[in-house]
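Student: Given below, in the form of structure tokens, are the structures.
What follows is calculated from the coordinates using simple rules that are stated; it is not laboratory data. All figures in this text were calculated on a predicted structure; none of them were measured in a lab. Cβ atoms are built from the backbone, for glycine too; each structure is taken alone.
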Structure P
Amino acid sequence: METIHKIGRRKTSVARIYLSEGKGEVQVNGKKANDYFTTAQLLYKLNQPFLLTDTEGSYDVKVNVLGGGITGQAEAIRLAISRALCHIDIEHRAVLKPEGLLTRDPRMVERKKFGQKKARKKFQFSKR
């Protein structure tokens, strides 16, 4: 099996993954996933596509991720891994699609408008 290259995005994070057969090692920006993502919740997000498709421990993943915070980065990696697993076997799509792992989350930070404090918040109004 050749190496599969896929891209996942979330907010301002962009994750490029390279999936190949192996022992289940995940490298994020040259570090092990356990060192890069400190909380168990973020590590679960990384492994979720593998857990749902019963393929954990059978693929090595090398990830280059940039932009955003660690939660957005973890979700971008999760989307890229899900896309790669669907590329390997189309039957994985039936498991991943209902869980929402193949949907690109479009929510972004709303821009700040001029004449206002933030995107929606206004300066205090003074009648007199």
Structure Q
Amino acid sequence: MSIDVSSFEKVQAQLQGLFDEIGTLSKKKPDDAINKFKLNIINPILLGANKLLSGTYKPFSDFEQFDSDSLPTNSDVVLILSQYLNCLEKLRADNIMIYGSGWVWAKNGTRTDIRTAPPKKITW
């Protein structure tokens, strides 16, 4: 599997930012509905993540994006975003390797010069 590292890093950073922001809202008011403006930002990023996460990496086979007609709660969004972040990290961990004193991305099993952080501990 060959990953577009630039797209991956963009989607992962965007999802992490959303997770942090909505997580703060969820701590204060977990059952409040997310507004349509935020949902219109979240959904395209989820669709981008779905393009990266195929097969066993996709957290939910039947979920693509939130329904804008039945607005999810803050806690619903945090739940979904956390699952997407975990699956993105699993995909990243499966496509990086240690080289010298650091970690780099691998494409089709071949080392690249694109540096990355060490994998986070994930048990599956």
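Student: Here helix-only ellipticity at 222 nm (-39500 (n - 2.57) for each DSSP H run of 4 or more, over all residues; to 500) was calculated and came to -17000; which of the structures P, Q was it taken from? It would help to have the intermediate numbers written out before the result.
Tutor: Details: P: -9500; Q: -17000.
It must be structure Q, since only it matches.
Student: Name the one structure among P, Q that FRET efficiency 1/(1 + (r/R0)^6) of positions 29 and 109 (r between Cβ atoms, R0 = 30 Å, to 0.05) of 0.85 was derived from. Working shown, then result.
Tutor: Details: P: 0.85; Q: 0.05.
Computed on structure P.
Student: May I pose another question? Among the shown structures P, Q, from which was the value 30 of relative contact order in percent (Cα under 8 Å, 6 or more apart) calculated?
Tutor: Details: P: 30; Q: 27.
So the calculation was done on P.
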